[in-house]
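Take a look at the structures listed below.
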Structure 1
Amino acid sequence: MRLAALISGGKDSICALTCASYEHEVVQLVNVRPVEDSFMYHAPCAHVTPLISQALGIPLTSGISSSHEDELVVLKSLLQDLEVDGVVAGTIASNYQMSRLKTLCDELQLGLYAPLWNKGSERLLRAMARLMHVIIVQVAAYGMDESWLARTIDKEAVDDLSVLHGRYGVHIMGEGGEYETLVLDAPIFHKRIKIISYEKKWFDGQCRGYIEISKLGLEEKRAGRMDEI
């Protein structure tokens, strides 16, 4: 099938895109950037998606959602004129996201491909850590401090997240908004993303903060696969 992939720059959407690319032809990237907090879309690094498009060599179409009311209206406007058979989504556990995407895809007569649905687990996160370069760009959870900002999700980070899950109930995949991510490299990338400069923004006493990226670029990388997921 010819698919359009919903991407945010985060680990779940890039992982789903990579999985889809082994079975189907992903011909278009789609990003909706919310102006306010959204239960549908990942916002922290949406501005990086044009660079991800370059790294993948897949064209990107994007739009801006100004409120909860127009989230699906904007997405529908982006999808309805594409020559595709279906949509790839990185949805893992949100029934809200899945039901709304399924309704929209049915309306547009498109298939919905969600390879990670109901697979959010420590095992999946460890596979992502082995096969993608993922960093944390935003945190908002008790038990997570400023040291988590810009941290790579590797074996040690997953170990620490597992401890936080047991101690404070932090979702291992960040499904409760505990943390947000940016993928700098994945098996499907032709080039990797390099962060040249950034600044940490931390709110003392609130257990939350984010990194503000001011300059990025692309660099050569080695190839790989994501067969283990």
Structure 2
Amino acid sequence: MLKGKVAVITGGSRGIGKAIAIKLAQCGADIAVIYAGNEEKAEETCEQAKNLGVKAFSFKCDVSSFSETKQTVLNIVEKLGAIDILINNAGITRDGLMLSMKEENFDAVLDTNLKGAFNMIRHCSSIFLKKKCGKIINISSVSGLMGNAGQVNYSASKAGLIGLTKSVARELASRNICCNAVAPGFIETEMTDNIDETNQLLSKIPLGHMGKPGDVAELVAFLCSADYITGEVIRVDGGLAM
């Protein structure tokens, strides 16, 4: 389905990002895994992808840096020859109530989660424009749709991703480039390990349980080959934000 395509996944060393990388490799895409610090985990993801018969390389990059992302995009093209798909998945949390949140914790989350996506889109878009095709998928969150107490920074960054998605979709549609967002709810990853099963929010999920990284990856894979969907925000949340 994606044979001959090159997919870039930020935050691809673990959790949802890893699941997406492996799923796209199963679909035949060559993989570029961008990671912030854990080289071992990134290489593990690449090895699993290679075992599926595709090329896979890891690239260390601070996505909040305009210059680092520019160089990383150049490095990916040099290694893999092209970029056809961009998955902006890199994200961090620095949770805390708004009244006590430190400025640096607000800035750090916005810089990685929102500016990081802008940086990658900015540097990949010229490649897509030349090819007159491309797929951009931003991993937002139901927190960006509903808000979440204790996450003003995270919710703001994920809501910002939705605005970014829709604006980019409008700007690039005439060149056959699609840009969509996926909004996961509670997904079983390291980020949600500390959520107790008795948590009140979990009780509000109509399907009654958390999702798996593969649930998000399946939707991302679909969007990577969907040619007439753009500017959409699709939830993977068990009905939490309906």
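Nothing in this text is a laboratory measurement; each read-out follows from the coordinates by a stated rule. Keep in mind that what you see is a predicted model, and the values were worked out from it rather than measured. Cβ atoms are built from the backbone, for glycine too; each structure is taken alone.
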**Q.** Structure (1, 2) behind the derived value -13000 of helix-only ellipticity at 222 nm (-39500 (n - 2.57) for each DSSP H run of 4 or more, over all residues; to 500)
**A.** 2
Q.
Looking just at distance in nm of label points 7 Å out along Cα→Cβ at positions 23 and 207, which of the labels 1, 2 belongs to the structure with the highest value?
A. 1
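Work out the source of 11.7 here, i.e. which of 1, 2 gives that when mean projected area of the Cα convex hull in nm² is computed.
Numbers: 1: 11.7; 2: 12.4.
Considering all the candidates, the number was obtained from 1.
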Q.
So if we calculate Kirkwood radius over Cα pairs in Å, for residues 87-158 alone for every structure here (1, 2), which label has the highest result?
A. 1
